[in-house]
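Multiple structures follow.
Values quoted throughout were computed directly from the atomic coordinates according to the rules given, and no laboratory measurement underlies them. None of the values given here were measured: they were computed from a predicted structure. Cβ atoms are built from the backbone, for glycine too; each structure is taken alone.
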Structure P
């Protein structure tokens, strides 16, 4: 399975894995699964850190590599997919992650209950 991590799932995997639902934790740890972290997650982390909403003391790219996750760039195809999404969610970062998951046929790992409203594969 190809899994795209929501930002909070990535952060919890780094610092508070006990907060992750067991299905998500098991899927992340299963060697046969590919786990991806989006460029949009990196953008969200560095933006929130720069405005004081998040205290991050690590390089997100280094941590993606250290955990054995894969980086996923945000493509023009995923950007175009944003225009087809219903407007259930106002968070632009979450909407971009959902668009990527749909575009690439990935399963998205999130605890966000709004994600179930979208036509995407969800692990949560």
Structure Q
């Protein structure tokens, strides 16, 4: 995920202001598609955990869980020109990484952001 990360404040602001929002149980997903022609190489992700989540240790754990969930779903995105910002909710601290990944997957499937997994 290191090469596909939103870094600048203006990028986050653009996603918040012009993008769409998905409320999941453990996170809020903001995404912007279409007008992000600056990134032909693929989608860009940003992860945020505010002080509402808890202290530094809790915020870092929340961000780590969200990054892991992104790795599990990024290959199934339907579009390559997305900017995605994941904002952790306090409830994420009581979850395992599988629960967080499943929660994000359900929210993103509902919006058509990712393809459903092929049966194995």
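Tell me which of P, Q gives 0.75 when you compute FRET efficiency 1/(1 + (r/R0)^6) of positions 24 and 88 (r between Cβ atoms, R0 = 25 Å, to 0.05). Computing FRET efficiency 1/(1 + (r/R0)^6) of positions 24 and 88 (r between Cβ atoms, R0 = 25 Å, to 0.05) on every structure in P, Q gives 0.75 only for P. Each of P, Q could give P(r) over Cα pairs in 10 Å bins from 0, in percent, for residues 32-79 alone, but the derived value 22, 40, 27, 10 comes from Q. With volume of the Cα convex hull per residue in Å³, for residues 16-55 alone derived from the coordinates and found to be 103, which of P, Q does the value describe? Going label by label, the one that fits is Q.
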